[in-house]
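Asks: The next part holds the structures, each set out as structure tokens.
Please treat every number below as a calculation from the coordinates, not as lab data. None of these values were measured; they are calculated from a predicted model. Cβ atoms are built from the backbone, for glycine too; each structure is taken alone.
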Structure 1
């Protein structure tokens, strides 16, 4: 992985970027596993202002825009892992996001005319009440990976919690070498105190 435009980064930002890479790399099984999936990734910073904080794209890699959370290390690390998850999905030819969609019963619904995301995405399975659904299966995957890596941040994220159901957690867990347990106090957020059956989705 290579970082470009280093003159546009300050030391704190580079440290946060390195920490995010280290955190994801550790869960993936170490540097060799990380390099196998993400060694092609290039990371750029631009002063261009857009509605996005960052984006990942084939060939280009990960680009941070002026809207990125440079001043908030926890949010910046979340954004970084989210974008690296997109890059990992791209490297898999989108097998990972399709797998999550299939594991949770996610699907695409009705066509929406003149929408930047023309098909409405139904995330499938249980979804946290009050949380906006993801735009598509790719965002579902990237957010789920970021939540797996930073569950504490997910509990107190700006705009509300970004918790994921056990089925999403278990799918991400299967892609990692370090298998973290699902947080028991999240279960009631999806199932209530008694739980709702033997197959939580």
Structure 2
């Protein structure tokens, strides 16, 4: 998700190294995601990711010392990517109620963002079920989103309906089980947004 361009000072050597390290980390995560999608989670190994990213094994281990750390990084990447989509939607929302703005941005990001490929989600699901510690990374992201719903000032039942109605979109689209088509899809989004606007 692109952010607005701003002028920045020329980076120092230390900043350049940090930027280079971040770029390497992103390359490794992209390689891991590509392997999960095209070959499956069982083919995700540190050696395979290093080859795919054209990064030395030592360079990979610097960022991700284990396969579990790599999978956790992918989960965090997806959460961060969705948070960036929310922030992008917030740029168009400027009312006197920031809490409601965030809920609306969450709904809009959910309906407007392209969903991760099913193979990626399935692979991560398998990894998480075999290593419950990885659940914590997903749980942290969900807890942040739930906090916004809890602090929205909406009736908890209505807030729960809004969240569940929005997130009900994911399985139908990821698994292709009677996915909702236009114009109904947009109408549902508008109806959920109206639930937020009409809340006291």
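Asks: Taking Cα Rg over 2.2 N^0.38 Å, for residues 50-121 alone from the coordinates of each of 1, 2, which one would give 1.51?
Replies: 2
Asks: Sticking with this one: Can you tell which of 1, 2 yields 24.9 when mean count of other Cβ atoms within 10 Å over residues 82-89 is derived from it?
Replies: 1
Asks: Can you say which of 1, 2 returns 19.2, 56 when Rg and Dmax of the Cα atoms in Å is computed?
Replies: 2
Asks: Which one of 1, 2 has helix-only ellipticity at 222 nm (-39500 (n - 2.57) for each DSSP H run of 4 or more, over all residues; to 500), as calculated from the coordinates, equal to -23000?
Replies: This figure was derived from 2.
Asks: Suppose you compute Rg and Dmax of the Cα atoms in Å, for residues 98-169 alone for every structure in 1, 2: which one lands on 12.4, 38?
Replies: The read-out comes from structure 1.
Asks: On relative contact order in percent (Cα under 8 Å, 6 or more apart), which of the structures labelled 1, 2 is highest?
Replies: The maximum falls on structure 2.
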